[in-house]
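Chemist: Once you scroll down, you'll see the structures, which are given as structure tokens.
Readers should treat all values here as calculations from the given coordinates under stated rules, not as data from a laboratory. Everything numeric here is computed off the predicted structure, so don't read it as measured data. Cβ atoms are built from the backbone, for glycine too; each structure is taken alone.
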Structure P
């Protein structure tokens, strides 16, 4: 399965232990991780500025992410209204990268899940789905 993890999931995975870290480990081991460049840039900004992650730790996280399938920002957004304009590009990138689903904790993306061309799941819903199969 091709899985796109949003920046909030990746930040949580690299900054703390818990469900997001477990989700990332399972995706890396058993699935194909899709990493939009817009997500990569946001993860770097948040880990550096908000979490003050040491440069060596960010370099390791970046190496892991950049070794996955990188998706450039598409030329056009999806015709879907999302409250946060940055989230439009996250979803458009996931779709452009042929992701089977997007995993996020972002309320703005979760709010449009019913209209999305791909499933949008919380980390818990994704985890439960994996464990049910």
Structure Q
């Protein structure tokens, strides 16, 4: 259970996109809102480029390892934002009726640094837009 209203960011591994979204939201969140992130098939650790790429824009990784999305997390969330995993077999059925948006962003893990930065920056823009509409 969290204090305040929650935005849940979901990707596959919770190693890049959703962690970055949680970090951006933590900086931008309106009063009374918190961000969380999870993955449908969580990695054992964040992608090694995620922390340095976040530091380039003055952010730190959230203070949790990649974690598995649970039905409880989805039920507690006020907003659910997918990073682009809705078409994956690992995306659980309980999530489908609760999804508010699917940002359909590419997984930056396989991209060169410029591509990783581009996804990071797009996440930052989308989080700012989300915050304006909460």
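Chemist: Suppose helix-only ellipticity at 222 nm (-39500 (n - 2.57) for each DSSP H run of 4 or more, over all residues; to 500) works out to -10000; of P, Q, which structure was it derived from?
Modeler: Of the structures listed, the value fits Q.
Chemist: Another one. Who wins on distance in nm of label points 7 Å out along Cα→Cβ at positions 24 and 48 among P, Q, i.e. which is largest?
Modeler: Working: P: 1.7; Q: 2.5.
Greatest value across P, Q: structure Q.
Chemist: Now for a separate question. Here mean count of other Cβ atoms within 10 Å over residues 8-15 has been calculated and equals 22.5, so which of P, Q was it run on? If you can, show how the numbers build up before the last one.
Modeler: On the way: P: 22.5; Q: 26.9.
Answer by label: P.
Chemist: Now for a different question. Determine which structure produced the value 0.20 for FRET efficiency 1/(1 + (r/R0)^6) of positions 72 and 112 (r between Cβ atoms, R0 = 30 Å, to 0.05), calculated from the coordinates; the candidates are P, Q.
Modeler: It traces back to Q.
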